[in-house]
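No lab work stands behind these numbers, since they all come straight from the coordinates. Predicted model only: the values in this text are computed from it and were never measured. Cβ atoms are built from the backbone, for glycine too; each structure is taken alone.
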Structure I
Amino acid sequence: MFNRTNIQSKLITTNRPVWWGKSHPTIIAVFVLLCAGMVPSEGANRKSEIENRKSLEPLNRFPRMVQEYFVQNVRRIERRMNQRREALRTAADAEAYVLDVQKRIQQSFGPWPEKTPLKPRITGVVERDTYKIENIIFESRPDFLVTANLYIPKGRDFPLPGVIGTCGHSATGKAIDAYQSFAQGLARLGYVVLIYDPIGQGERLQYPDENLKSKIGVGVREHLHAGNQQFLIGEFLGSWRAWDGIRALDYLLTRPEVDHKHIGVTGNSGGGTMTTWLCGVERRWTMGAPSCFVTTFRRNTENELPADTEQCPPRALALGLDHSDFLAAMAPKPVIILGKEKDYFDARGCEEAYHRLQKLYKLLGAEENINQFFGPTYHGYSQENREAMYRLFNRVTGISDAQTEPNLVIEKDETLYCTPHGQVCELNSRPIYSFTKEISQKLVQKRRSNRSAAELKRLIIRVLGLRGLNTPRSQEAPEYRILRNWRSRGYPKKYWTTYVVETEPGIQAVVYRLSDEVLYSRPPKGIQRAILYVAHQSSDNELREESLIKELIDANPDAVFYTCDVRGIGESQPDTCNQNSYLSEYGSDYFYAIHSIMLNKPYPGQRTYDILRVVQWLAANGHEEIHLVAKGWGAIPATFAAVLSDEIDQVTLKNTLTSYSDIAESEMYSWPLSSLVPDILKYFDLPDCYKVLEAKNLKQIDPWGPNGPQTVQ
């Protein structure tokens, strides 16, 4: 029902409507609509809002912020490294660069484990017209079985050139058509080829069910699940997979049929990744041919292209490494980069990598040894790409003058089985997560207990990459914006103001201040106590749904209540990578978490920094006592911030993680990579933080175990 009081209230005392600040005719028009009863009264609006508040989409006004932040970081690193490459002038410069990239690659991938007995065994032999296939199992680590097919030419004089074949993503691993094709094609041309199953594919599922099917999903899903967990103990799935390739080479070189002077490596997609990494970490190769992988980290970041855990080496970006550097590590040996015009791996980046290597090889006097080929079709090791690989290997070895692929006969999967029914679990191969559990348990024994608060602070700063905390700028109160007020969202208090706090250039934490009166300006001073709630996934949604918030507001009438969305949460939840991908294992939250690991800036550390800066902002606005409250994912950075900040005097954590050890020692877990801290279990665990926070009246509510709400302790 229209009345003058409602109009006056709407124009003067409530949050400004969308037309505020427009021309007078616009305001008059709205006034007329109100008088005519065409716009509901304030009372009707309020009732409608209450009824519909649970159906509101969470606010997200900064969906591109995180993406652009990472793009700028990666671009800055690429510019710096391009300047270094451009400064190379002599053969000595080039040789020094090669040695330097080898060293940096080792820093990312190493250290390597001890080489243990391979214990190879042949489980079957397949006789064909011009070659035979031996089905082989060896151990790359004790009781960690690798299944492989060895293709050996017939009717030729030995020794012959050898090639290691690495597989891309496929359910059947080495048995899929494209990978059988290049192995068989090379064998028909006169090469001894060993092609092996990757972890989580083919006969090497790590999470098989009773029907020998993956409980998680073949390939990408198993890689992410095993690899994300490994970061906690300082391991890297890419190193584990590269180690399989190194041990495959060790086995190949035991065979009398193989000429040690000619040893190549090739693979496509995920196998192109492994070929590239293997070129960087192993010096025994004499030629390489990665297909459908090589581009630049910048192109992948800009193009919002997620990549598996093993495709994102820890600290690679911080160390100034790019795809081309892994191939530079074997310069001036012959390499061909195989790309595709229609691939999702950007052809522009592939060309950029090639041109970098061209210059390096030219300085080394071996420009003819770096080559590039683009097939005209989509992603895959198609015949034209395989033939380009054959031509390079043939030119290097002289084993054949064939320019095209021989006729092939594709085998059934079962023919290439190395195990009785197609899975190494039948032979009691240790699953990868059992190694992670064992390492975690050993780290518990090595870690010191009862660390002091000061010592724990130093470790948190180190492990979370927060060394900049002591810089003058980080001690200044951050800049902030005041956004225009919106209408009610059904929060526990009627009014709310949005402050966008700049925690670092390009990054804003979104802070809501709840109040009983309209506030358009800076927070008023004079109120000593503040409660800062760090959201699990969205402050906007949780203000309507989380019962703890109303309880805190009711119990603390003299405190001002704030919420905080740290980067990548709520108001800055990315809308990148794939549509509605945020919560998927391979989506946008993962995308920035894995990039953070390559940048050596763990995502939980970045979010901890956001909280610390918001706490500084609160203190600068006169709040001398701060009660930090957090839920779920938000409780991880809140825990670290609470240990580090002297301004925080009380801590409440709901649904926080019991311990990182619980994740590292579980086969199944549900916490995302964005909540995990690389290497942390080498130094401390969350219970160490909780113990220190007892001095700040820590209260924990319903902690979550490794599987989140399904394992409430």
Structure II
Amino acid sequence: MSDKKKEEVKNKKEGKEKEKLPSKAQLKPTKLCSLPDFPYNNRELSWMDFNSRVLEEAFEKENPILERLNFLAITASNLDEFFMVRVAGVMDRLHSPKGKKPDESGMNAQKQFDLLTEKIHDFAKKQYSCLNRSLLPALKKNKIRFLKIEELNKIQRQEIDKYFDKMIFPVLTPLAVDTSRPFPLLANKSLNIAVRLSKEGEDIFAVVQVPSIVQRYFEVSSDSGRAFILLEDIITDKLSQLFELYKIKAYCPFRITRDSDLDIDEDADDLLVEIKHSLKKRQRGDPVRLEIAVRSDEALRNFLVDMLDVSSKEIYEVNGPLDLTFLSKFARLDGLDSLRFKPIIPVEPPADFFGYEDVFEAIREKDRMVHHPYESFDSVIKFINQAAKDPDVLAIKQTLYRVSGHSPIIAALIKAAENGKQVTVLVELKARFDEENNIGWAKKLEKAGCHVIYGLQGLKTHCKIVLVVRKEEDGLRRYLHMGTGNYNDSTARFYTDIGVFTCNEEFGEDASSLFNVITGYSTPPVYNKMKVAPTGLRDFFEEMIRHETENTAAGLPSGIVAKINSLVDPSIIRLLYEASQAGVKITLIVRGICCLVPGIKGISENITVRSIVGQLLEHSRIFIFENGGNKKIYMGSADWMQRNLDKRVELVFPIEDPDLIDRSFGIMETMLKDVLNTRIQKSDTSYELLDRRGKKPHNCQREFSDMAKKALSAKKTVVIEENRFKPLTGNNHKI
């Protein structure tokens, strides 16, 4: 495609997106909350506040030391992705006419960039302060040490010499940089060592990439406890073997992060080919961050700045090892369970499925609910596996957004196709950073005979739903699983999500209609039960919030409780402010970004914002509306963000089974009692831990685990009682 054509496609795409986004006129400012009084916290700065809450867990001395290391690693991984997408986006707007216009928070791109980089630099200093002043000393107390080369004894020296010769040296490639050998194209997020050499008084530069296929740390023998040395320290110690003809003058580790947001032409003839082509560009994106060791050689620093063309604000000097994400794997070291959280082990089977070999029989009796990871994700896998093997199952339809590397879900779908079922799978190729994985799965599914859809033009399909069509005595019956999280058995072990199984006919009709929209050219229908984006979900949420405002004015019971991952959408925020001003009590559990500002007199004093950050990652989305005393509760895949309401296929569904309604309300009540993992957002947008004084030390995640165990135990007890032999007595037999 020519550059001119690409520009036309890009302009066309931007035009479509502009049409879909609500304009300021569409935001419907109210008399209660006029535009100048519209508090809106900048999205990027709010995200940094979220990552700071995760970092606080790394500082928290009550957490086990290896868990604290893992929290630090999570902040580093989060920050990598933030740079690759969000910071890169802000930098793009710096040179765009759009960047001169202020966003809802009143900041243009330059103001955002300045405040953001200041905040990130401060955050990075806190990361390494946490590592050096808190975590490494705590590790040492537990007899775990990271050694420097000069601290090694003779035996340890011999061990790393042997390890270098056998495992490291063969995979190293020193790259000289001169007039005939240009600066190499270094992979995104790769760890490298810049070297300044000298021969006959002339400086020469080179780069050595630290191999990612070799473990980042190496354990050496130790008389007391365990001792490790970092891979880059071993390599720098051996640089003379790589550059034998030169004198080593200086060296420093460095790492670059690149712009990795894909620019996909969705008008391309083959979306799969287009995405594969775009993935190659990801490794060649412009640098948006250069991390370099503190107090590095000035000549080396100038060399890297010149080669990578980065500004001073894009340079991050770090006082410690670069790329702290390796600490996540280190935190899983064998033999150190006492230095970790007590694991939350899913119960199997979940109480709702106890005593049932036949999943379909259980669902026919009543709707079922599973709360992950407290209850095993195997119930979902079993549902699809049974459908794959059951001769009466005619068709399986499923959406897949993110799946694991060795997905049993994919295996079951392939088996179903091999067994002659009609299998239709929407594999979302545009799931960020899972594109390559999803392309591989899409090909395998197609090869097995599944009908694979790659997604919808201009939209990401983010809803979580499985539809199984089964032939039964009274005709065809549709069985559904609808969830708040991905069909990913790996993340289901530490993401909190909820799944609901039903064979309710109205839900079944809605599911068939939804898949017809996804796979064909059907007009979006009027759904019986489901609320679906992008055609009706925004209207539904806005109507429900307005309804609570009206109920308050009419003297009826009102209130909103919502648990989401992010709250960004300006229209939703404005309506929440309006409801608060009318007197509606609103409680929001927002794990991550929250652009709403609570507790402002006259605007949001009736809104409370909580954030739960703990052992598990809170991921479920739950919405409760008081509805004049007849409470309604919904769950689903959508956050309150523009992309979820306008640019994705999302699904939100009501909970209607009386038992599941009670259980769902109980889940929210338990989360609202949490005092150990909960932080409260203040009116200045900062967060503080909930005051624990006078409160029981509730930890909702631990309590959910206990509840799952007790529920299963209770079911087992009932079965034992029912099966127990009853002795005959004079009152229950005749002579």
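Summary of values
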quantity: If distance in nm of label points 7 Å out along Cα→Cβ at positions 188 and 476 is computed and equals 6.9, the structure in I, II; calculated: I
quantity: Parent structure of the calculated result 14, 39, 34, 12, 1, given that P(r) over Cα pairs in 10 Å bins from 0, in percent, for residues 564-667 alone is the read-out and I, II the choices; calculated: I
quantity: At a computed 107, 76, 61 (Cα extents along the principal axes in Å), which of I, II; calculated: II
quantity: Structure responsible for 9, 27, 30, 25, 8, 0, with P(r) over Cα pairs in 10 Å bins from 0, in percent, for residues 300-435 alone calculated and labels I, II on offer; calculated: I
